[in-house]
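In what follows, structures are represented as structure tokens.
Values quoted throughout were computed directly from the atomic coordinates according to the rules given, and no laboratory measurement underlies them. Keep in mind the model is a prediction, meaning the values are calculated, not measured. Cβ atoms are built from the backbone, for glycine too; each structure is taken alone.
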Structure 1
Amino acid sequence: MKKKKSSYSDKGYIYPSKKYYALTFNDFPNLKQYDQLQFHLKDKDNTYEIYGLAGVKLFRNNFENCYELMDTIELELDNALKSATKEKYPRKESWTGKGYITSIYYWYDNLSSINIACEDWSKESKIPDGLAVSIVTASMQSWINSQ
């Protein structure tokens, strides 16, 4: 894990604060639905406990298709996550100022969440556009909300 963490120029620190970082893995030949898997870990935690997990489908040249897939996944999650509180967030500028995010959150009472997000990034961000389906623990979600 330490080697993978160091393989990115940003060392996986994708958030304004460096309390958590993300490891993103590509090239899963048997993974059909997503192009990347992303694991969110806490900085300086040598147990490597996973606080968030995301599947990412890239939309490099056809971002408009992201919303179609988001709608499909939303219907599936509506049926599967009946005990969660659903909230939709319209397109808004990301915390980095380098892109826009449209998201749907399924909240649980303890603040853990499952969410779908279409992420439309600027060219200078060097982040590929895509759809992320994420599961986030209550502790990490609380931290994200405080940013």
Structure 2
Amino acid sequence: MTMTVSGIMENVSLFSAIEAFLKSETPMKETVIDVKRAILELTESGKDYRGRKFAPYSKGYAKRKGTKHVDLRLSGRMLRALTAETISPTRGRVEVKARPSSGTADTKMIAQIHTTGTGRQPQRDFLDITKNRQNQIIKKNYDDPLLEIARRFR
């Protein structure tokens, strides 16, 4: 009596497709872009990464800026310096790059002051995302595509 075993090649193909996906920088690139987008959306809406309203501007600063809406934009330099960088298929970075301008403080230092609330500056912790938001982004860029790959090999 003989028993034939088959189906191994389909599994090898599935594992090869998964390996190719995980070695690609595309999922990490999309992930850091989504993290940057989430940070910018919350900041522009006047909220920190936990969804809490930012501390208000001082009366003098609000008058100079022309609005009471706290969105951490006067010139826009600091948020324009926010970058999303893919380092490898498993590592990425979202940061405010140091960009000094003549006669003004460097953008990375300004972001640090806002995030920590240094000196007279109230803390406005904008440069982060919640674990829940992080999980949503990972699901979108890793889990869902991996499930789609697995579905193709059913």
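Name the one structure among 1, 2 that log10 I(q)/I(0) by the Debye sum over Cα atoms at q = 0.08, 0.10, 0.16 Å⁻¹ of -0.21, -0.34, -0.93 was derived from.
1
One of 1, 2 was used to calculate helix-only ellipticity at 222 nm (-39500 (n - 2.57) for each DSSP H run of 4 or more, over all residues; to 500), giving -14000; which?
2
When relative contact order in percent (Cα under 8 Å, 6 or more apart) is calculated, the result is 28; to which of the structures 1, 2 does this value belong?
Label of the source structure: 2.
Identify the structure, out of 1, 2, from whose coordinates distance in nm of label points 7 Å out along Cα→Cβ at positions 46 and 70 was calculated to give 1.0.
Here the read-out was taken from 2.
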